[in-house]
Every structure is written in C-alpha cells, then in structure tokens.
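Derivation of every value follows stated rules applied to the coordinates shown; laboratory data play no part. This structure is a prediction, so every number in the text was calculated from the model and none was measured. Cβ atoms are built from the backbone, for glycine too; each structure is taken alone.
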Structure I
Amino acid sequence: MRRAVLPVTVHLEPMRVADLDDVLIIEHRSFTTPWSLALFRSELKHEGSHLFVARPDDLPTAIAGYVGYRVVVDEMHIVIVAVDPVRRRQGIAAQMIAQAMAHAREQGCTRATLEVRASNVEAQNLYFRHGFAPVGTRPGYYMRPKEDALILWRDPL
C-alpha cells in the first residue's frame, strides 16, 4: 500500500552550475544510467537546451526535481525528468511537465516529443495525462537493463 502524501507546489528556475551537486544526487537515485557531471555542464552551455530545477514552495532552497528539454526548430524534445525519490507522489512531476511545456510554448515550440521506458507505466500515464500519445518504439534504446523506448508526441503543444 502506498503512503498518502500531501501535494506540494513547485516552481521552475533555470538550473545553475551551483545546483549540480544536488541534481547529481537525485540523478543517481533515479536512473540506472545516470547523466554525468560533464553531460549536465555541456547541456547548460548548449544554446538550444533548457534545464530547470523545481523548487518546492514549502522549502524554497531545496531541489525537488528537475526537467530538461531541447528546442529543435519548433519542437520541444524532453530529454530528462526526475523527482527526488523522497518527494515523489506529491504532484511534482506533473507540475514540472506543465511548466516546462508553457516555457517551451514561449520559446516558439508548437509540439513536443520524448522517449520513455516501455516498462515505466507510471511515467507513461503522467505523459498521457499531459496529452502525449505513443507513435512508435525505439528497440533497445535503454541500457541497464536493455529495454525498448516508447516514442511519445504531443501535437499541438
């Protein structure tokens, strides 16, 4: 049985180099193939990349999660979404996705895409609630464990 957790409100702020220590802790707790410090630093410098941390209103100095996307022409390509395991089931991921999509619209994006593990039904349901739909698969896309990815699109954004 899952424990009941009260929802928390978060707001997105641009990720800074100073956030990376906390981001990497969440990253390593969340993924079997985590991004490296070098990859985060590279994404922060990439012109078309937008990385955000989610700060909870109940503890505004903390990082509850993060989300990142790249702009490719007029498309939002969501590349990473993670919530601190101790802050999950509080509606944080849904808020991050909604706020990131609003930001992408402001950047001129008209549609969005992402990949998600075929076995990650909880994440898929989150994306479906935000209007994404499956359009295909990428066989063997994920490593450790090796697994297919579902390709999801939302059009219009």
Structure II
Amino acid sequence: MHCLFCQHPDTRVIDSRVSEDGATIRRRRVCEACGERFSTLETVELKLPAVIKSDGGREAFDARKLRTSFDRALQKRPVAEEQVEAAVRAVIHQIRMGGEREIPSIKIGEFVMAELRKLDHVGYVRFASVYRSFQDVADFREAIATLESDAPDAGDKP
C-alpha cells in the first residue's frame, strides 16, 4: 500500500486487530521511507444483487438506504444502536444467502419488516404504513391486530 504522506510504494503492517463483529480488520502501518504511521480498515467486499424497483428499474444495492429505512422507522424509539446494526446485518445476510443476481425491492421490504417486528412494534407499524401504503385508520388497526395476535402474550410490550 502506498504511503499517504510521501507516496512511497511500500508500507509495512505493524499491528492487526479484528473488530468485535469479525467483519473488519484494522491494520496499523508504517512507511518504510518517511516513518509516518497510519491505520487502514480491511473489509470483505461481496457483490450484492441488483435491486428491482417497483417501477421495473434496476439499481445497485445500497446498504445506506437500508440503514436509513431502519433509522426513520425507529426515530425516537428506545432501540440500541447495536440492535439496529445487527438487524441491518441480518437483512444483508438474508439477501446474500438468497444467491440471486437480482432481488425485488418488495422482498427486501419484507426482510426489513420481519426485523423491525422483532425490534420494536411502533417502528414496525411506521415502516409498514409507508411500505404498504396505508390509506386509513383501518389499515393501522389491521397491522396492530396482526402484531397482537402474533405476540406470545398480548400483555407484554417489546
């Protein structure tokens, strides 16, 4: 790897550490020429399938859009950042495990709803209201009734 400071073509790794989730490796490097030190992050790059939008268009999968969907649904809700990150990783894992070259956006939405249902029922209803284009209060009641009927004990709150 080239040195960021002097552009020397060779740097040496002096320390490597794996992140807690095991998805990245932080490498501490030193330049052989100028002696400057810097860190790099190494991640696995896997090609995710293209997303087929509802209008038939296709675009590259964007994990930032996925994260934004979770953030909007869970805005001002008591859900830990680690839980949201785990849910995003779970959706990406499901997409990868499908092994398809293209995936309909509707399928991604279903994955998101399943993860939101586990995390926070209010977030789930928020996302479902946009995703399923709720038209009136009856649609909200139906979604809430489904949540209540699926809950192991209707008196428990997530």
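A few notes on this one:
- Entry that produces 1.7 once distance in nm of label points 7 Å out along Cα→Cβ at positions 82 and 138 is calculated, selected from I, II: I
- Here volume of the Cα convex hull per residue in Å³ was derived from just one of the structures I, II, and that gives 117; the source is I.
- Entry that produces 11.4 once mean count of other Cβ atoms within 10 Å over residues 130-137 is calculated, selected from I, II: II
- Between structures I, II, the greatest calculated value of distance in nm of label points 7 Å out along Cα→Cβ at positions 74 and 106 is seen in II.
- Structure responsible for 15, with relative contact order in percent (Cα under 8 Å, 6 or more apart) calculated and labels I, II on offer: II
- Structure from which -14000 was derived, helix-only ellipticity at 222 nm (-39500 (n - 2.57) for each DSSP H run of 4 or more, over all residues; to 500), options I, II: II
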